[in-house]
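Bear in mind that the values in this text are calculations on the coordinates, not laboratory data. Small disclaimer: the values here were computed from a predicted structure and weren't measured. Cβ atoms are built from the backbone, for glycine too; each structure is taken alone.
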Structure 1
Amino acid sequence: MAKVLIIDDEEDVRVMIARTCNIAGVEVVQAESGLNIERVVDSEVIVAFLDWAGDSQGLECARFLYEWFPKIRVYIFSGNDRRVIVRNLYSESVSVAGVVDKTASMEEIELLVRSALYAKKAEGATA
């Protein structure tokens with residue numbers, strides 16, 4: 001079964017994303033921090049929402065996923081200035097699928113998850 005990984009220190013944010021993913025029929029793996037990301041990620045994860053609190057943890061999680069799990073669609077989930085986040089990612093040569101504002105609606109989150117699900121199914125059909 002496809003999974004979504006949510007790393008955010010705010011429980012209410014994790015719960016909101018998890019509810020949206022459950023509606024889309026996706027299993028959810030949650031973590032308060034990305035310090036031990038290698039313990040919570042596996043090959044069934046198709047989407048990851050990473051909190052970007054301005055520290056290096058979000059960047060390091062994105063780098064880890066980019067290098068070790070390149071098929072995972074990584075979204076930075078933040079209330080910070082998107083331009084600053086993009087500049088940091090670019091300067092560190094880390095690629096992500098997008099930067100999502102923490103004010104995003106449940107519908108927007110569900111669209112990102114469903115898009116990843118469809119891409120995964122299409123990939124399986126062509127393999």
Structure 2
Amino acid sequence: MTSLFYRHPWLQLNLLTAFIAAAVVAFFQGTLDSLVILAVFLPVLAGQSGNTGCQALAVALRGMTLGELNQGRERTLVVKEALLGLANGALVGITAGIGMYVFARMQPRPEDPAQTVPFNSPRSHSWQ
């Protein structure tokens with residue numbers, strides 16, 4: 001029961017941040033409606049942000065467990081982690097951008113009627 005008491009509030013906080021993220025997505029609903037391809041990349045964004053958070057937590061816990069967090073070196077550690085985060089974000093962002101560009105280029109263009117599939121077409125129901 002003690003574990004529930006300590007862990008449950010963090011799950012509630014995570015849920016709150018998920019609703020905040022949903023509100024941000026809703027704010028850009030018009031953009032998503034006009035560029036539906038962007039919706040395909042939402043799981044990529046969510047996955048990367050979750051992985052980044054887990055990695056930061058793991059590094060912090062490792063440092064605390066091994067006694068690597070020395071008093072007076074907090075500023076140095078924060079600057080180091082910020083620079084690492086910036087570098088990782090830039091490199092992953094470039095890779096993701098290239099992947100998204102390639103994926104988007106492979107999609108049919110709406111202005112080319114030969115490449116579009118009407119909703120009621122037998123080809124539009126690929127699960128059957």
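A value of 0.75 was derived for FRET efficiency 1/(1 + (r/R0)^6) of positions 1 and 17 (r between Cβ atoms, R0 = 30 Å, to 0.05); which structure in 1, 2 was it taken from?
Details: 1: 0.95; 2: 0.75.
Here the read-out was taken from 2.
Please state which of the structures 1, 2 yields 17, 13, 10 when semi-axes √(5λ) of the Cα gyration tensor in Å, for residues 25-72 alone is computed from it.
On the way: 1: 17, 13, 10; 2: 38, 10, 5.
Checking each candidate, the match is 1.
As an exercise: FRET efficiency 1/(1 + (r/R0)^6) of positions 33 and 49 (r between Cβ atoms, R0 = 25 Å, to 0.05), calculated from one structure in 1, 2, equals 0.60. Which structure is it? Walk me through the numbers before you get to the answer.
On the way: 1: 1.00; 2: 0.60.
Comparing all candidates, it corresponds to 2.
For the read-out distance in nm of label points 7 Å out along Cα→Cβ at positions 9 and 41, a value of 3.8 was computed from one structure; give its label from 1, 2. List each step's numbers first, then the result.
Working: 1: 2.0; 2: 3.8.
Going label by label, the one that fits is 2.
For which of 1, 2 does P(r) over Cα pairs in 10 Å bins from 0, in percent, calculated from the coordinates, equal 9, 24, 29, 20, 11, 5, 1?
Working: 1: 13, 49, 33, 5; 2: 9, 24, 29, 20, 11, 5, 1.
Comparing all candidates, it corresponds to 2.
For which of 1, 2 does helix-only ellipticity at 222 nm (-39500 (n - 2.57) for each DSSP H run of 4 or more, over all residues; to 500), calculated from the coordinates, equal -24500? Please list the in-between numbers first.
On the way: 1: -15000; 2: -24500.
Answer by label: 2.
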